[in-house]
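Pasting the structures here.
Every number here is computed from the coordinates shown, using simple stated rules; none is lab data. Because the structure is a prediction, the values reported are computed rather than measured. Cβ atoms are built from the backbone, for glycine too; each structure is taken alone.
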Structure I
Amino acid sequence: MSDWTHRHVLDLAAFSLADYATVLELAQRFRAMPTSGARKLPALQGRLVTTLFFEPSTRTRSSFELAARRLSADVVSFTPGSSSLSKGESLLDTVRTYVAMGAELLVVRHRATAVPQQLAEALDAAGEQVAVLNGGDGLHSHPSQGLLDLFTLARHFAPETPTPAALQGKRIVIVGDVLHSRVARSNLWALTACGAEVVLCGPPTLLPEAFAGFVAAPPPGQAADPVAQRGAVRVERSLDAALQGADAVMTLRLQQERMHQNLLSSLDGYHQRYGLSHARLARCGKPVPVLHPGPVNRGVEMTGALLDDPALSLVEEQVRNGIPLRMALLYLLVAGSAQSSLKPSSSSP
């Protein structure tokens, strides 16, 4: 892993094909670890990981904390309601407090875009040797979710060798509220980097046509695209048309507040046009996997029968893959080129 060069993980737009290959290879090694008995690795023993979640989270926060503990790291969790933020302390001062306690990696989730990046820049300017991992910021990015979705698909298409090449030429449909989805944005960078064609589908209020050019240029502040040739992105309004020839389908959570913002007329109407079911999935012409970042609104994004179908639904597999994938990120950011041992310790989980 000596070729890993990222101090922070803030946005998948900065990832090269080699970066994706490194993360997937390491996640596959962690995925192969036994799920009972001596499950801990001493890789991050004595290192402190802090999770700072300024908005609610179940899957992301829990899997990061489990991942850190399986690498033998010490973990401290930040809770805004019981912190000094309520007494007027600034967010940066709160973060610096944890750094002063010895935190070497901060997993930061915030409802405002760019907060993890701003914290990383401030800490770098202060000379602090601490990594920042974006746990989801505003509508901008959710890199670990994009990576675990990529890992899940790669394992589906090539169980023994889940590499970026497993996505080459695959047609992946992403359906739903793309406009408000940081998960969709991260998946666009990851999937196209691996050579997949991404078909976006949803109503115009939740999927502007401009998303067809989302990966056409690097984001502001990034000099160049590290991926020489990306897969294509196109927008399709008809789900039945989008599903034709698809190799996998990802549906996004529909936030019910969109109805109050007049972006949708009704949830029933949305399900009729964009909800997934066994019958609608048959449009693909073959059995294809279904993904969802969770939590799922049954009967809205997909039927309960499809969600519970183990032959097609990869939703639980996504949750399982979240731990080894996040173990890989923590290891790369904290251990880096130090090449800590990957042999299990005898300590209990």
Structure II
Amino acid sequence: MDIGTKSAKTKTMHAAVVQEFGKPLTMMEWAIPVPGPGQILVKTEACGVCHTDLHAAHGDWPIKPSLPFIPGHEAIGIVVGLGAGVTIVKEGDRVGVPWLYSACGHCEHCLSAWETVCAEAQFGGYTKNGGFAEYILADPNYVAHIPKGLDPKAAAPLICAGLTSYKGIKETKAKPGDWIAISGVGGLGHLAIQYAKAMGLQVCAVDIDDGKLAHAKKLGADFLVNAKDGDAAAAVAEGTHGGAHGVLITAPSLIAFKQGVGMTRKRGTCVLVGLPPGEFPVPLFDVVANCITIRGSFVGTRQDMAEALAFAAAGKVKVDFELQPLSAINDVFDRLEHGKVPSRVVLDYSHA
């Protein structure tokens, strides 16, 4: 079972539950789930809060979660229970329960290591209950294996924000020495800058907040552009001597998406990972005439996950985060919605 109601004989946990789209989450007691065959039970240590959680709670996307549900897809914890037949993890292992909860494993996409687009994929905190709870069920075939020495609170945002940023950079096909423009220096963008530098790229950071741009500079960005100060695309083109070879749009803004294509060098690639509501305003003439590739990138595969975590384990990527208790989730959501979260919030279960 995923969630249940409290009873005299049932052990319960605290969970933040979406009962109605667009309404505050409800702090409730739910039955601690019991792992069935092929499942594991994870005791949550930390869970990052992602903009996708906000979209899920608001029901923003065409395919909506079934109510009620528990959001959260950046959960890190300790395996405390094994269902029948589980052999690839053991009790006591530290794992992450990410956005890609599971996939079929046998379709053309799974067989070519693109399980993220499997038609039967399930998603943590969306189609499956997630990490805004003290315990969480998981598929052992799809959990992230957290390297030893990597703190669970620091690791939590890496299994979504870090993974998404890293995969997006790979999808730009930019090579060491090339320019990459990273639009949006927030939860994803501040990690993207670090991954890009570790991968040997020159980084142009784009934002509308001078404070975030100053942060980008400290993280190693080579060139800064405030998109409020005139023509951002022209500024990027000038500073990178013709436009960025790769552009990564992390900002959930249609304006940023349109600007991103203008920042892209001829024959370059603009990768979209942000998901603002609405339709993408594509400047078709520019795309065709400049032979620009526009590519969507959806989180990352299990191999991408292992690579993204390895950068952090080696000390090359560090998450800027603040800790909050689960009980503060509605305040965190409000701040996130109004752009008042500088980087990442992690829910801390260490005192639960």
Worksheet item: Which structure, out of I, II, was percent of Cα pairs over 21 Å apart, for residues 56-167 alone calculated from, if the result is 39?
Response: II
Fill in: relative contact order in percent (Cα under 8 Å, 6 or more apart) from the coordinates reads 17; which among I, II
II
Worksheet item: Where is volume of the Cα convex hull per residue in Å³, for residues 200-303 alone largest, in which of I, II?
Response: I
Response to the item:
For mean count of other Cβ atoms within 10 Å over residues 16-23, structure among I, II ranking highest is I
Worksheet item: A value of -9500 was computed for helix-only ellipticity at 222 nm (-39500 (n - 2.57) for each DSSP H run of 4 or more, over all residues; to 500); which of I, II is the source structure?
Response: I
Discussion item. Starting from the value 4.9: which structure in I, II was distance in nm of label points 7 Å out along Cα→Cβ at positions 160 and 272 calculated from?
Written reply: I
